[in-house]
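The next part holds the structures, each set out as structure tokens.
Each value in this text was obtained by applying a stated rule to the coordinates, not by laboratory testing. None of these values were measured; they are calculated from a predicted model. Cβ atoms are built from the backbone, for glycine too; each structure is taken alone.
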Structure 1
Amino acid sequence: MSHPSHPDEAFESRVMDLLISCQAAADEFNLTGINIENVLVTGLSTNSQDVKPGDLFIALNGLNMSGHDFIDQAIDKGAVAVFADTDETFSFRYQLNTQVFFIPNLAVHLSQMASGFYREPSQQLSVVGITGTNGKTSCSHFVASLVSGVGRQGAVIGTLGYGPYPHSYERPLVETGFTTPDAIQLQSCLADLQAQAVDLVALEVSSHALSQCRADAVAFNVAVLTNLSRDHLDFHQDMLSYAKAKRKLFSFSCLDAAIINIDDEFGLGISEELPSHIVSLSYSLKNSEADIYAYQTSYKASSIETLVKTPYGEGSLQLPFVGQFNLSNALAALGALLVSGYALRDLLRAFSTVPMIPGRMEVVSCSGLAVDEEPLVVVDYAHTPEALELALTTLRGHCTGHIWCV
């Protein structure tokens, strides 16, 4: 896996220090008695094809192949040391005159190790972690866009890539290939955004990432739950395991606040389990007792208008989008930024400038037709049965004619 370059800042660490950071993550092996020279590591790589001279190669065991098979290739390309996954006890040896360390449960340690290598970037940023079956992408882009809309610098890491807001054709998001990048790439992305003077990062946190410990060393300030429905059971096997993975985000000791959708049964349960020191805000489109509640909502042909009440005051919210669940995601984003210290009035004003998100109830205009003849064409990446049903149902509120699903 290739990682972002940091042209203005060089990162380096001793092999011994990286080993110690693994040990600090979980005391599973003893470094006493290991005679190791002060070899400097100048990069981290999980892909042998991307290894550069000076890199530490991370040889992980995957579902279909073993990283051990690529150790010699990584060394040939200039890796100065190798950390290899193993089910046995910690050990090390020389291979082609290069130090190879076999570390039990290596994947569990990678987030902590990478965070140390990149100088703890998340501790220098405000980080909002967003999890849920549906809505992570929309919610994260709402958060990042709103931060930039009120005069600060927001950024996003997620399904569509990572980068500061606003992005453009000249400055597009950088693709990572994952909803949540691997543990090393994630810390590299955070370091890159910190170097770009970003104030707040909205991070999509998938159930896979939580199960695989990719974000364990991220210093989350706020956690958001959008919803939970049937998905990814090929990986988690059952809904209990899936829910357990999502719940993990709300157990981080660094967490200051949680924003919970109580229209969702799982969310209602999470809100009742949170420790007392965490500031908890509920949001709802149905329950007027929620901390953040939308009422007197009007669904227009290509927009939504509503009134919103919050613990920070009330106001009018205008969204240049369609879809009831986009309104729900907007309430989540609003809550995450209110607990982060942003002013309600500024946020409500900034909603009108939030750009369309590709494939997320994206309205496509039809040029050449009169306004009253133009059909509403919407592109949406509904990838679960529940998401498709919700997309079609919510569009009914925006039109009076037929709905065609292609």
Structure 2
Amino acid sequence: MSLKRNESRGGATRWLAVAGAAAALAACGGGGGDGGDVGTQGALRVALTDAPSCYENVFVTVEKVRVHQSGTAGDAEGGWHELAVSPARRIDLVSLTNGVLEELGSMTLPPGRYSQVRLVLAENAASGSGALANAVKPIGGQETALATPSAMQSGLKLKANVDVAAGQSADLVLDFDACKSVVKAGNSGRYNLKPVISVVPRIASGVMGYVTTTLSLSSTTVAAQQNGATVRSTVPDAAGKFNIPFLPAGTYTLVITSDGRATTVLTGVPAGTTTTVVNGTATAFAPPVSSMADVTGTVTATSVSGSSTTSVAVTDADVRALQALTGGPTIEVATRAVDATNGTYSMRLPLAAPLKGTYAAGTATATFTPDAAAAGKYTLRAEAPGRTAVERSVTLGTATTSGNLNFLP
């Protein structure tokens, strides 16, 4: 495996594994190797990236990546193939935004469709340098070990549909959403890792453009959305440039959010076989100033036993702030994972009217119009595994708005 030094955002030094013929591989299938003639085999290259993070640093230590053709295969079943990352690599997910990838390597595989991917992380040691193998550093805070689920010992189970053909190489990217994956545990000072990872093909398609550098770039997010949900998102670099790669072909709504600014929305942005460039530095998006309002709440669930009704905190929920624009679409302005101990959450949302414009190829500057009817109006939506989503509408004011949400039996 050859190594290449690369300077990430913020000046931190990272090492990238460059996949090639000398890549360090390990494969197992019921205890044996892949076998077979090399010409009948395919290859799979794997990389890691991250969505925008709410933290200064989020570190994970990757030991291996495992793949299987069955989406339901258990740990002890035959047919697993794995890429060993040796030595285990400690990666700062925060540095992997705006199209930056951490190449994990490549493995040879029998041809076929692979439906399950497992990302295996190292366990935190009881003491010493390994105690922070997986760790988080809140903005302005101290680096703290991440509590990881016991299931992580066998790998984080991910759904995939990756076709590997004989004599050809397939590429996939593990998109780790650090902001949603790291959850505060009450006032204990501890944080839990609740991994949110998607498997996306590495395709030459995406959206690129610029926001003005007068924004608070560290709090700025640019998201490519469809049907009110974020498909992929990023943060701009120091020059205001943003790059959202690996988008499946389709039409997207570009949503720009930044603390102290009105939400800016560009509809009808295409992604196909190339990268769509929506503007340049001279026409960088410049959302106007907006007052912000706080929404805080607790997510609970009601249970009924005979004549007794109880309400308990739901600690594995996510809360999304949605905003319906006049004439469409509905957009996602913010999302938060609730506290892992007490089910609470908080978010800051713009009071000003969102701005909406439509992308037109060859147009130098998009025209944006404030949507006054949507100003300060949001729908809060709570989602949790195994539960039917619940919503409530809120109109924000200068005071903190209550955003309690309750799942019914």
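Quick look at the numbers
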| item | result |
| --- | --- |
| For 74, 52, 42 (Cα extents along the principal axes in Å, calculated) the corresponding structure among 1, 2 | 1 |
| FRET efficiency 1/(1 + (r/R0)^6) of positions 213 and 381 (r between Cβ atoms, R0 = 25 Å, to 0.05) - highest-scoring structure of 1, 2 | 1 |
| Test item: helix-only ellipticity at 222 nm (-39500 (n - 2.57) for each DSSP H run of 4 or more, over all residues; to 500) calculated as 0, pick one of 1, 2 | 2 |
